[in-house]
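Only the coordinates and a few stated rules stand behind these numbers; no lab work does. Just so it is clear, the structure is predicted and the values come from calculations on it, not from any experiment. Cβ atoms are built from the backbone, for glycine too; each structure is taken alone.
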Structure 1
Amino acid sequence: MRVLLVEDSEFIRTQFLRLFEGLAFVEVVGYADSEEDAVQAIPALKPDVVLVDLNLQVGSGMHVLSRARRGGYTGKLWVLSSRDPDFYRSLCEKHGADGFYDKAHDQLQLLDDLRVLAGEKPVF
C-alpha cells in the first residue's frame, strides 16, 4: 500500500513514520508539509492512500482534499486530525475524504484499515 503523508509537524510525521516502520503492507512513498506540495506530490507519486492533516502551516488540508478530487485522484483520502471528529468528519467527506482518524486515538484502526485495504486480514 503506497502512502503519502501530508503533515506539517515534523514531530507528528516522525511518529507516523515510526508507526509504519517495518510493516510489509505499507510503503511511505513521500510526505508533504504544505497544501501546494501535497497537490503536486499526489499525481507525481501515485499513492494508494493520502493521509491528510487538516491544519497545515501553509494552506489547508481541506483544500488538499478538494483539489485532489478535482484533479482526478481516485485513491483513498484519509484525514488525520485532532479536531472534533463529529463536526469535521462530515465536512471532510463533502470535500472528498474517504475516512477520518483521530491522530491520538485511532492509530490502531488506521493500521487495520490500511492492512485490509492491502488485502491482509485485520488484527482488531
Structure 2
Amino acid sequence: MKLNRIHHVAIIASDYERSKRFYVELLGLEVVAETYRRERDSWKLDLAVGGSYQIELFSFPEAPERPSYPEARGLRHLAFEVDDVESTAAELREKGIATEPIRVDPLTGKKFVFFADPDGLPLELYEI
C-alpha cells in the first residue's frame, strides 16, 4: 500500500457562519465550493490551503461537543506551515485571534505557536 498525502481534514462547526468567517476572512483560506445538503440540513464548505490541500467545514444541527484537551486520544490539532511564525502570529493577534507564546521545537529547532478556531479546535502555525 502507498499513501500519497493527506487529502482533506473535516471540521464540524457549532456556528457555521462564524467558522466560515474565521477560516475564510481571518485565515484567508480559499473557497472551492459551498454546498447545502437539504437531506441533512447541513452546509459543506470546501476550502483550499495554499492552493493544494482542502479543509471540509461542515454544519450539523445539534452536533455534540467533543472533549478537547492537550493529551486526549484522537486527532490532536491541525497545523499550517508558514514561512514566518512571528509575523503570522502577529497578524492573527491584529485580527483579534489570541495565540499562545511562540515555542521552539526541541527536535527540529523550528518555531511554532498554537491558537484556536471559534469552537476551540487547536490550530498550529509551524515555521518551515
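Have a look at 1, 2 and say which one yields 13.2 for mean count of other Cβ atoms within 10 Å over residues 38-45, as calculated.
Details: 1: 17.5; 2: 13.2.
Going through each structure in turn, the value belongs to 2.
Taking 2, 9, 18, 21, 21, 16, 8, 4, 1, 0 as the value of P(r) over Cα pairs in 5 Å bins from 0, in percent derived from one of the structures shown (1, 2), identify that structure. Before the final figure, lay out the partial values.
Details: 1: 2, 12, 24, 26, 22, 11, 3, 0; 2: 2, 9, 18, 21, 21, 16, 8, 4, 1, 0.
Source structure for this number: 2.
Check the numbers for FRET efficiency 1/(1 + (r/R0)^6) of positions 62 and 86 (r between Cβ atoms, R0 = 35 Å, to 0.05) across 1, 2 and tell me which is largest.
Working: 1: 1.00; 2: 0.30.
Ranking 1, 2 on FRET efficiency 1/(1 + (r/R0)^6) of positions 62 and 86 (r between Cβ atoms, R0 = 35 Å, to 0.05), first place is 1.
Starting from the value -13000: which structure in 1, 2 was helix-only ellipticity at 222 nm (-39500 (n - 2.57) for each DSSP H run of 4 or more, over all residues; to 500) calculated from? Working shown, then result.
Numbers: 1: -13000; 2: -3500.
Of the options listed, only 1 reproduces it.
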